[in-house]
Structure 1
Amino acid sequence: MILGLDLGSNSVGWALINENTQEIIDMGVRIFQQGVENYGQTKEVSRSAVRREARGQRRLKFRRRRRKLSLMNTLKNIPALNFWPEDPEAYERFRNLNPYQLRTKGISEKLEPQELARIWLQMAHRRGYRSVGNDSEAKGLYAGGDLNGVHIMGISSTEAEWEKSGLPTIGAYLASIQHIPGQNEYSRIRARYTLRKWFKDEFNYLWEVQKQYYPEILTDELQIRLRDEIIFYQRPLKPVSDDVKGKCEVFPEELRESAGHPAVQYFNLLTVLNNFKY
């Protein structure tokens, strides 16, 4: 007997044929849901990709909000920085403070406590990429490209323009290209990839300048607390639980090792070399 299969994007057709008589014994089709969206088009998208992207956005918003709440609660415990206005109008004036102009002012001038907090609050919200992932992702971030119809400037271009400006911090550079009606041309300051290191260096730079005016408030302990534990805090990766590891095929009583383990990579390398045919 011969079994013939017709594999489609959302179906599998089959037929069982008697090889001697060439008669069809039975046949049928199994129809199921497509595994991707936009099948056959230029950009196929996995069905799970949409859910994964939405889940990532929810986590991003939650962690941003948690950082800002932690920052506010920390500053409320410091009398000199406990200024958070309860009045809605006063809070709206605080929100309307231009953080980019303040980040430029803070390079050489004294900032008020609420102006410092406004800068820290923005840094907790927009702090750049800590790492750039794998090679393909790094290439995209450094080169830039289009995202949802908007061109995003790459890290390399931003860094080159920043160095050309001669300004000491990334915040001062972004403030220099911020659009002011009637004064300069329109330029987007957010449509660009940035590195977290730039913002951390700026945080330290502004801290040292403002520490001259507030030596009793801007202590080393507070700097570590705000910089390393709140604004630029990065939680460690969760370890892989033994419950989700599979069993080894050779030694069923043992758990499989991680694919990133050097011994596994060495084994895979030897396997590829041994499979070469001359």
Structure 2
Amino acid sequence: NTTYYAEVGVVVGVTTQSYALDGSTPTLALPPSAAVAATYFSSATVSWVAFPPTPSSDSAEGFVLYASTLSNFSNAVAVSSTSSPAASSLSAGNLLGGTTYYLEVGALNWNSALDFSAPVSTQIAAIYALTLSTNVISVNLSVPDQVNALSTVTVTNVGNAGASVRLSLTNPTVWVSTSAPPGPDQFRLSGIFTAVQPSTSSYSDPADLISTSTQTASTSTYALSGDPASVQGFGLAPQQTRLLFMRLELPPTTSTTTQRIYLQADPSP
């Protein structure tokens, strides 16, 4: 990180006749000795021994942290930087769980050229987690022969890795779920991930049945044919949401008018 000036002279015999300033350039700053200091939910911190403020040959004008999912850094991007010569760490954020990242720190010289540390790598531990806007379907039947009800739940990926949704339910105290048209004290619950409430007839596919057995959403399960993947219940990136529309077919006759059905949504890698 030292600037050198050069000039060129014309020599005739043993006498220098004239000089011309050929320009100046700084040498590269010393590369940092980087190491992974810590990993978190969706970030990683790289640290190095802070450079002294003087002389300039031992200092730097700032630092840039690059991250890549490839060891050759062919898809590397600058994820954070600082103009502080005294800095000793930088962090990379918005990292995905279950993914190995390669990191390198570049020290800036006076001309903003970078000299990079040896690369380091780390893996962010995958955390799979979903939340539901509500997990309770409460039924209070004032008319015992009510046949169906529609409801909507928002599913959010609160983990740090992509996930698909696995659905199941817990039977209430009296009613029992069924895959057939409901009989006395029986109910049938179906669900579809899509953008707007489907028609009642759309819930006729057996693949859309939510039962006590766990089933994972896919292009053909809890889905409408032709829907884009962006509204279906699989491949949710961290912080993405999906709308789950449900149809509840109620028992034609029942020994109770109040029941609570509990919906379970588990993440599948």
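Bear in mind these aren't lab numbers, they're just calculated from the coordinates by the rules spelled out. Keep in mind that what you see is a predicted model, and the values were worked out from it rather than measured. Cβ atoms are built from the backbone, for glycine too; each structure is taken alone.
The table below lists the values:
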{"item": "At a computed 15.8 (mean count of other Cβ atoms within 10 Å over residues 112-119), which of 1, 2", "result": "2"}
{"item": "Source structure (of 1, 2) for log10 I(q)/I(0) by the Debye sum over Cα atoms at q = 0.14, 0.20, 0.22, 0.28 Å⁻¹, for residues 96-159 alone, computed value -0.71, -0.91, -0.97, -1.13", "result": "2"}
{"item": "Which entry (1, 2) yields the derived value 0 for helix-only ellipticity at 222 nm (-39500 (n - 2.57) for each DSSP H run of 4 or more, over all residues; to 500)", "result": "2"}
{"item": "Relative contact order in percent (Cα under 8 Å, 6 or more apart) - highest-scoring structure of 1, 2", "result": "2"}
{"item": "Top of 1, 2 by volume of the Cα convex hull per residue in Å³, largest first", "result": "1"}
{"item": "Distance in nm of label points 7 Å out along Cα→Cβ at positions 24 and 176 - highest-scoring structure of 1, 2", "result": "2"}
{"item": "Distance in nm of label points 7 Å out along Cα→Cβ at positions 32 and 80 - structure with the largest value, from 1, 2", "result": "1"}
